[in-house]
Structure 1
Amino acid sequence: MADKKMGGRSLCLPGTPSFLGYANCVGGKEGEGPLKESFDRISTDPFFGEKSWEKAESAMVKIAYDGALDKAGLSPSAVDMLFAGDLLNQCIGTTFGLKESGAAHFGVYGACSTMAESLALAALMVEGGFADVAAAATCSHFATAERQFRSPMEYGGQRTPTAQWTVTGAGAVILGREGSGPYVTHVTPGVIVDAGVTDANNMGAAMAPAAYDTLSRHFTDLGRSPGDYDLIVTGDLGELGSRLLRELFQKDGVELGSRYTDCGLLIFDQEKQDVHAGGSGCGCSASVLTGYLLNGVRSGKWKRILFAATGALMSTTSSQQGDSIPGICCAVAIQKEKGV
């Protein structure tokens, strides 16, 4: 019997894997936003010293991973397993960026939910005793996403009001059995939810139903409510998707209130920076988690948060064939004190 399973889908981690180290790296536009003080490295060079956008993305994730190891005081050989992925075909961003890590590598893909997915898998491996130390990492780059999923930037196509701005950023975490926290206490994996949205420039609407499904399941399985968390953060629904999520919960008579926000709304200044509906991309929730959020928990600003990254499971092929955009959301409960 799965004795650590709670309700229909949630998982309890009584061993409470600890964050040993975490770090991030972002581009210049992100460094101009309201969270600039929480970033470990801000580069005004979008190429990060490389010759292509894709190589720049690989450079970013390596910087974040090396930074997380440094903060944990560990050498690369101490990591047993590494879970990483990105938005590019065959996850080449993380593959090439982390190919010399030396850790057992698990390539994962959850679109913009990849940080939560990789974090959940790393935590479960530590909890299950399969790894003493496990790592999770992901990245995205505005220019690589534009090249792969949309028109070339040179085309100068207009962005719709519902479009989001792919964050140039990367984040990495190192988890272990013992540490001073913060700690992972619960994981609620997501199921694929397809609301029938076909507009690739409106990913918030495509992902909001998946976020609602996972968060609702998490509250039901654990017998909790939004009030049991100091902060609930999705990523990256943006302005429209966040509003839709609130409306879905309101139909159940549940108000998320001021304790709810979204990584896509946090990372940019909606009024001063032209990002339309907000930020998106694997690097959005990754850089917000590995800076602003975990720093806040560690400092005691929040005692318990729920990190629920969302992803639009689309590809260029599916979009060209007129398919809908299925969504996914993985939720990870994180708290300052040890114990569940």
Structure 2
Amino acid sequence: MTITLRSFAKINLGLCIGPLRADGFHELRTVYQTIALHDLVHVRIARGEGIEIRCADPRVPLDSSNTCFRIAERVMAALGAKGRAVIEIEKRLPVQGGLGGASANGVAAMLGLQRALKKQLTGTEQWRIAAEVGSDLPLFLIGGTVLGIERGEEVYPLPDFPATPCVIAVPEIGISTPRAFADWDLRISTNALTQRDPSHRIKKFGHELSAWLSSQGLGSKSGPVSGAPALRRGRVGNPLLNLVQAGIANDFEQVVFPQHPELFEVKCALEQLGAKYASLSGSGSTVYGLFGSRAAAEKAARSLKKRGIPAHVTSTLTRAGYWKRVWVQG
């Protein structure tokens, strides 16, 4: 039996890059948000042994460098499972676009393999495997609005907000995340203020997030945001838009936009077309805009397409909506 899952994308609602850690990663603070755009991942167990990755998109690797391959290795070993894991990726999301497509594919493969094998990993095992394979895989084990700390792999659910219309602009540019981090480090090395206090932006992001939580009447009992606290009556308006308008930003814009000014132009275009907030997602190249209505988002997308910029109208995806829609078949 083939198991089919939707592999939903994410955007970053702010991304703060902190100091370089001893393990070679950077300290990060970000708010992940799942959106309704998705790939499809088909999983089945065949006779034989090993792992087979299939994808018609030539940009997707089919060997051990593929995220689904690395996930499947670990899942099969952890479950002591036999057979040949066949994973087919029906690619709809851009490659190297900052939408977490490969990471979402990996988590979909993990979930699909367990169902295909009729065996279940513990929650702890799933978190461990996801974090080993990549920093932004664990967020897809939660869905909705998610706080990411450490190198991005330590995640905590934020309140489940109403779906918000958004436009996803996907210029045909591939951005290397390792290169973007290297460019950031080079920029920081010339900034004396940051050298004196390399964690000051991390602290600022935390203060802005805390102020937003307080303004919305939100709180948590323990940890950074250790559960999904109840939403109480707070500031009037869309709480998600209130968050992004609280002052958080994506640090990658400071190094990606100078090298790719066309991406900055897309952000400006989204703002001019009525986006309440526009930003690069991850290290790019996707630029998104959040809108007050579906009609406004559709109008903006039509305008971008007339300018030759590929654009999709979608919406943010709540945690409840994420888990309701992830399973297609099986």
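If we compute distance in nm of label points 7 Å out along Cα→Cβ at positions 105 and 129 for structures 1, 2, which one ends up with the highest value?
When distance in nm of label points 7 Å out along Cα→Cβ at positions 105 and 129 is calculated for 1, 2, structure 1 comes out on top.
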*helix-only ellipticity at 222 nm (-39500 (n - 2.57) for each DSSP H run of 4 or more, over all residues; to 500) computed as -9000: which structure among 1, 2?*
1
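Determine which structure produced the value 17.8 for mean count of other Cβ atoms within 10 Å over residues 41-48, calculated from the coordinates; the candidates are 1, 2.
On the way: 1: 15.1; 2: 17.8.
Value 17.8 for mean count of other Cβ atoms within 10 Å over residues 41-48 corresponds to 2 out of 1, 2.
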*Structures 1, 2, by Rg/Rh (Cα atoms, Kirkwood Rh): label with the highest value*: 2
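Values in this text are rule-based calculations from the coordinates and carry no lab data. Please read these numbers as outputs of a predicted model, since none were measured by experiment. Cβ atoms are built from the backbone, for glycine too; each structure is taken alone.
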